[in-house]
Structures are given as C-alpha cells and as structure tokens.
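Novice: Structures incoming, each one as structure tokens.
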Structure I
Amino acid sequence: MKKIILTVFVIAIAVALFKCYSVYSGYQAFKTTKIEVPSGTTVVIEKGNTWNSAAKKLAEAKVITDAKQFMWMIKEKDFGKSLKTGEFEFSGEMTPVEAAQKIMSGKVKLYSFTVPEGYNKYDTAAVFKNLDWMQGSDKFLEVCHDKNFLESIGAKNKTSCEGLLFPSTYSFPRGSDIIAVMKKMAEQMKNTLAKYKADIEKSEMDAYDLLKLASIVEKETGAKDEQPKIASVFLNRKRIGMKMQTDPSVIYGLLPKFNGNITKKDLMTDHPWNTYTRYGFPATPLCFPGEGAIKSVLHPDDTKYLYFVATGKGYHYFSKTLKEHNAAVEHYQVQGRRDKFVY
C-alpha cells in the first residue's frame, strides 16, 4: 500500500514538474518568438490605462498572442512604471518585449499634413477640415481670427492669421489640438523671419509688410527662380510711389466668393486689399508665403522693371515702360501668341 501511495505521489510530482516546465518553456518561447504584425496595426493606450488593459488591447490587435504571459513579462522585467499613452503603430516581425519597448519609448504614430506655399487661410481651412485626427480641425478660420490666439502668437493688433503661419509639412500625434498646431506653424514662421533679422532691419519694411509683399510675389509666379525679379518690380513701384496694381490683391478681397473671373469692375471696386484703388500694400498678406518668396523680397534682382505679363509658359515678360508692356500684352494676352516677343 505504501509503495502505491509513494508511486502516486512521485507521479503527481512528476506531472506537476512537467506542467511547470511546460509553462516555463512556453513563457520563454512567448518572450522571444517574433510575430508578423500586419502593416498599419495601431493600438491606442489612453490616459488611465494600465499595463493590464494595454496587454488586452495588444492581444486583440494580434500584436501579442497571450495577454497573461505578457503581464508576467512586464512584472519580470519591472516595466510597470514605464507605460506611455498615445496611438502606437506596429508592423513587421516583433517579439512581445519589442512591443512593450515600443510603448515605453513614447514614439506614437504621427499624422502629416501639408500647407503648400501660396495657400491662403481659406485654402488652409479646407486642408484642416479633412484632418479627422486633429481636435477642432474644422475651426481653422475661427481660430485664425480669434483675438486671444493672435495675441498668443505676438499678433495682438492683427485681424487674422493670414501670412503669419509658415507653409510646410507638419507631423503631429492623434488628438493634437488645432490651437497647438497653429501655434507651431506660427513659431516656424517666426523662426524663418529670425534668420533674416539683419536683412529686415536694413530694408525699408517691417516684418508684416515684408510678409505682405512676399505673399504678392508668391501669388504672382509659380516659378521660384523668377521670384527675385517679380519682387524687384513691386519694390521699384514702391520706390517711385506707384500703386502696386496686383490682381491677386483684388481677388483676395473677393474671397471666399470669387468665381475665378476678375472683371474691370472688380479692379475698380475699392476694398482694403485693392491695390488698384489704394496705394501701398494690401491690408494683410494674401497668403502664407514660403521662405523663397520672403528671401526674394529681401534680396531682389537689381532691375528697372515696372511691369510684367504672363507668357503662357509659366514665366513672365518684363518691361521698363508702359508702352513696351502694352505691346507685350497685345502679343501674349490679346493675340495669345507663345513665340518670343521682341520689342
């Protein structure tokens, strides 16, 4: 009888040891086995979540195979206090340890958007409206005109953010607030202007007038290498007391209802941006100018040009006199010719 009891006891111990070994070896394999995670797999760790809830989310997303073993690993490696919040993206082969390290790194998934050079506030509002990952993305125009926001970016006496945000590509995590995003864009514009502080001080313009003229240059030509020459025309006009007479300023005053066709009546209808009826620069910048346009105003070509007309090939023909300009207009605009004009 004693032998039977002893045998049963030994067998029970052996079974228990085997089970422990199986669990242990399974756990060791769990920690080191790589799992192929589909590209674009995301897991959101929210404020207040614990590693336990994070483990369940990782298992549901098939980033790990077992939430319980994952928690054993967290405790074994003393990762308990290293949980970060945010949206994390997983892809490719990774072990549970690597998945945990991804979260502990705090490197959340970033979403990018681009505001091209020359976009105005209405164009930019349309870009923001589609950014469903951003809080308040449909409030761009509201924030752009908000006095508190303008004061926070150092534009206390301005009426809108037009021209004050730097056009570029930006990346932010899900849940970012629109005000924080727009402040970052304003900071980038300030940093850009700071690079040219000495040049601005030497010029006859303050930073805001610089942005106004840079925005005109940005809207007048899509050819970056032509910007310094375009800038020279408006600076020459300014120097002799001539009106700026730039169509984009008239169009801006008609926004957001402009139908795409500018008329003679539009040119003669006075408003704060109409540089055909008023001297000097428009009331505000016409868009968000890029660094190239800003630099072109500070370092324009040395010319005596006062006029220019589009050639239909992406560039312009420049003239020193109104007579030459009118002849060029006849050639390129009235007759629609694309061969080189010779005066």
Structure II
Amino acid sequence: MTSTIALTFPTAGSGNEGPAEAGAAIANRYLSFKSGSGMSSALIIRNLEDVGASLFSSAGRRGATVGFTAARENAAFVAPLLAAGCSFEKWEVKEAQALASAEAGEATSNAQVSLTDQIYAAAYGAESPMGRSYYTPGASSPSIVSFRERTYTLKGAVLAATGVADHEAFVRMVEEEFPAPAPGTEAAPLMTSAYMGGEARLSAPSKGYAHVALAFQGPTSAPVMSVLKHCLNMSGASAFAAPGIMGVYGGGAPGDAIATVDALSKALGAAPSPDVVAKAKAAAKAEALRALDAGSKSLADAMTASILDSCGFSAKALAESYDGVSADQVGMAYSAMVKSKLSLAAVGDISSVPYHATIAARFG
C-alpha cells in the first residue's frame, strides 16, 4: 500500500507574483527538491529515491505543491525533506530558469493553453497578476529568490497525507521534524485580482482554426460551481470552472466562428431546469467521490482542495456538500453569473469571431 504526502503553498502561484516577479512561480517549480537546509539536491533526491519515492511538483496561477508517493511504511520517514529550505545555488537557479523558459516556449504552441491565458487576461486584465500568464519566462534570480522566500513558507501551508497507518505518530513527527516558523512570522497574504470582464484576442491565421471561450465570474461555493459546470456540459458545450471564473469554450473552422459563438451563447443563455440540476448534481458528486478512489495522489489533491475551500475534509462531509446543493441555489448562482461582465477570448484565425460588445448584448 502506498502513501502520498503533499505540501501545498497556497500563495506560491503566479497570481501572487509581485510587479517585478513575473515568471517567478514557474521558475520556482523547478527549484523543488534542490539544495537546502545543509543538504545537496543529490542527497535529498537520493534519500527519497532510496525508499522508492516517486516525486512530483506542480504550480499554476493558484498555489504550488511539492510531494511524493512511496510505500506506506517509508513515507513518514522522509516527509521532513519536503520542508527543506532552498539555498539558491547559482547553477540550480540557472537550470530552473532554463527549464521554465523551455516549458513556457512549449506552452505557447498549445492552443488550449493560449486560450486559457487569453480568457484570464480578458477576465482580470492582462497586466494583473491573475491575468498574466503563468507561463512567463525570464524571471530574474533576485525575483525568484524573493518570491520563494515570501510564499514558500510553512505558515499557511497545507500538508496532506494519505495511507498513513498511525495518524498520531505522523502528527508527532510533523511537530518534531518540520521546522517551526520564526516567532512573529505571518502567512504570505494572498493577492487579489478583481474580476473585470473584457476581451482578449490572439490572432494566428496560419493555425486554420478558431478557438473561442466565453466566461463570467463564478460562484464562491465549490460544490455549487461544480454542479453548475456540469449543467453547462449538459447543454452541449464544453465547460470549465476555476475559483472565481467559469464558462464554456469551443472551436471550429474560421468560417464557422459565428456558429461557434452562437452555440456557446446558447449554452449560457438559459437557467438550468430542476431536472438538469438533479442530473448535474449526481454527476458532480460522483466526480468528486471518484477522485477519492483514484489513487493516493488524487486523494491528497482532493483533501488539499477541500481544506483550502472549507478548512476541513472528510469523505462524508464532501458527499453531504453536494447533497445539500438545491436547484434554487444553482439558479441563483446562474443568475448572478450572467449578471457579471462577460469575458471573451479568441485564439487562432479569428477574423470572423464577433467582438465583445456584440456577444455581451445577448446577455442583457
């Protein structure tokens, strides 16, 4: 049996980058498991791999996570390595900058990534931390250091562990082996980017395809947002949802761009019926519960998301949070959503994609 231990830093995403820190979040992802706390990166990785640990790290607009999956009997022994500090060795920072630049370069050729970047730019403003692309290369060494020292702190971090045989012993280990924050240390504040709504277009006629996304400000309740997302999926569109924003997207031949926009507008144009809500609620609940059975890492991800959303986690509480969603709640969330300002993103051969004002008029 395996155990996954994941340490999440909620403020270490690109949405929390300061004015001079653009690109620091993606670069810091590549400083995971690097030299620090008096140990070289080779020693840290060897200690983890000696117990068969499979390492992972991730980051995005909202937070960053570092962790591993290992045999249950070995996981707690090496868990403190997740909290090792970073000594920012010059060659490791340089390597992180190069890897971040390469990942950003690959991302720019991905239409779905470009569309995601454009819808965030439209929703929050291209110059805001949340509207700026996570895939931003070129972060300076000082900005990488300042960002990590400010956001990769144990104060406010979330430690999730699955498959732990002795919970009390694990808690004691964390209390004894994880470094305690210095007295007076405060968790890094989470920057806020206000939802504004707007338009962002990226023309690439050679692509021969038009990608379009329409979005609004989303509900604050994660279960309600998930149910509403499934309602939109049932309308025939591909829906997406993330904290603060949700909508639909699609694409087709450039000559069919108007038809694509019509279909997306139709999917967003009517409040879901009680029957649709009931089906969507069942689908959303099943999706959430499946994540608990999809392996120890998936369970750790679900635990972290639940803690960040509601400050607690249990499978029973998760199921009940979906059972408690009513058709009236979803209807109210839908009404509030479409009353916010529309965000439009278009990528590719977009000469025939209508402009923001034309589409926004459909929603009153």
Structure III
Amino acid sequence: MLKYSPIVTGIVSTKGPRHCPSLDRKIMNFPEKTNHQIFLEQESVESDEIYINGFTTAMPPFAQEAMLKTISGLENAKIVRYGYAVEYNFVPAHQLKLTLETKVIDGLYTAGTINGTSGYEEAACQGFMAGVNAARKILGKKEIVIDRSEGYIGVLIDDIINKKTPEPYRVLPSRAEYRLTLRQDNIFIRLLEKAKEIRLLNAEKLTELENTCQEIENEVERLKGITVYPTKENNEKLLEIVEKQNKSESSEIEKNSKNSMNSPVSGFEFLARKEINYNNLSEFVETVKLSDLAKEQVEINAKYNVFIEREKAQIEKFKKLEKMIIPKDFDYESVKGLSNIAISGLMYGQPETIGQASRISGVTYNDISLLIAILKN
C-alpha cells in the first residue's frame, strides 16, 4: 500500500512538520515498527463524526479506505472527508524584521505558516505581534519587540529570522537559552511593562499586578536586611520541621548535621533552604502579609537566587550585543578577517544588530569580535 504514498511517488517533495508526520511518513521513518498508535476523537458533541488522530495521510481514496478497514472496530466505518496534503509558499524569514514587518515591503506584516512555522500557539503569537505592530505603525507609535530573554515569542521570532530551518518551525523550551527566567509563573513580572505600553490590561488589573511586583521587591530587600542566627533554639526548630516533613512526604529530607545552622545568614538566604518556605519562615523571623502570588515569587527568588543571578549576567551580555546596531548598508565583504561562510550568512540574513549576527549559522566568536571592533571605531 505504501507504493501509493505521495511521498513515495514524488507528488509531495517537501519536508512536513516533524512533530505530526503522516502515517506513511511514520512507516517510512520507523520501518521496524509493526504498529502505530492512533486516537479516536469525536469532532464535537453535536456531531457523530470521529477524527482519527495519528492516521493522517494523502494517499488515494481507495488506499485510505483499504487501510481504515484493517483497524479493529472500524471495518464498517465510512470516510466523510478524505485526508489530503497541503504545500504552501512562505516568506523567507530573513526578509522579516523582529517586528514581523517585511524588509522588502514597508507596512506589510506577516504571521503564521507563511513565515515557515507550524503549530497553533506559534501562529497565534505571531498574529498577535504582527497585529499590534501594524496598528502601532499606523498610529505613529514605536513598535513592540519581545526579545529572546523576555519570552518564548521572542525566541520563536528570533529563531525563524536568524536560523535557517529545513522544516516547519516549532518553538520548544530547549530552544531558549534563558529557561530559568522564562518561567510561566513570572510572566506578569517579565512582560508587565510591555503590556502596560500597549494597554493590554485594564486599570484595575494593572494596578493589582504593579502592587504585587512592588510587594515582591520590597519583601526580598527586607529579608536581605534581616539576620537569622544559629542559636540552639533555631536549630531545634529546624530539626522539628524536618521531622514533620519526613512524616508527611514520600521522599525524606536527610536528618543530619547539614540541617543545622553553623553561621548567621540573611532571612533571604535562610529561605533558600529546602525545608523552609515562606509560611514556616515566620518561626524564625518576622514576616509580613503577602498575596499567594507574591509569596511564591519571593520563595522562588530565594531558592534559585544563585542560578537566576548567573542567568541575569548572561542576559546583560546578550542585551549589550542587541543594542549594537549594524548599519543597513554595511559592507561585510570589506571586513578583513571575516570567514567566507560568515560573509555569506551575514549578507543573506542582513542582521539588524550584533546580537542577531552572532546567532547566524557559520558566524563565529572571532567574526563577532571583528564586527564589534569595526562598529566601535
């Protein structure tokens, strides 16, 4: 039956999305597998139509019917709409600005599959950014850019523009360098200023979130100014907390000398201990009434402080490179010392900043150092 596949016959020649391949693609990619899992999903509560997830194919109708009858329980099922393949044109993403406006046609913004991406969230976030920036351009306002240290939207847009992808692009956590910063729980901190700038929130919600951010900042600073001493009483309390947690949790916290305090630490450092949370911190120092959202952020900041600060330093270096603008008419071929592969990649990608240039395939650290030296001079 595989001989009828449009992939085999050559009717379909492009690479499809890696994360949702057709049935015939799966059979070709994994010839050692004798079966492939499928899911029967009802289309809606109003319909008796069922979508067979994992069974996508663009084989001829007679082949689809024959394959369907081999599935236990579906021998008498009728196909309402046959599967089909779609190939579409796309805009070479190096022709886009970070605002999703095309470099070639002023005022034209593109989003979604036309930019070479795959996936609902990918299309939705691009549509949002393109729509916001198109409106702001018409209104004569500064356009919005979310960089890759501020959100996964930034990672996606930056990747499709600066990295050549041989297949439809999906955004994944592994593509982000600053995953500890790009957490779901702190989005209201990371993107609050941008939300405020584009008036995404009503006044009540904006005030609430601004107050929460201030709460977090104030409490972190307050705890850094408080000292917890290694007294006998404090060590006994620590031991008691560990014992209680061992009784209620499946994984035991070791009860040994590591649980004891040996030297004074700030309240913020003390909160970093794995057995301490903001609620039981009150047994050692004075605490204040915080919202649950603020409590969570104070705890996370304390427990991951070393790693968060390390990542902040990396982000600062990243932002410095992003601020170094490359002139539109920059002549890469005139730069002595640039490798041919770097010149080719830079001329193709036409990066707007040194940061963008550093993420183009084939551009090395030495190439970037040369460009920085020239731009500074």
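What follows draws every value from the coordinates through simple rules; no lab data is involved. Computed from a predicted model, the values in this text were never measured in an experiment. Cβ atoms are built from the backbone, for glycine too; each structure is taken alone.
Novice: Looking at structures I, II, III, which one was distance in nm of label points 7 Å out along Cα→Cβ at positions 43 and 227 calculated from, given that it came out as 4.5?
Specialist: I
Novice: Continuing with the same structure: When Kirkwood radius over Cα pairs in Å is compared over structures I, II, III, which one is greatest?
Specialist: Checked I, II, III; max of Kirkwood radius over Cα pairs in Å sits with III.
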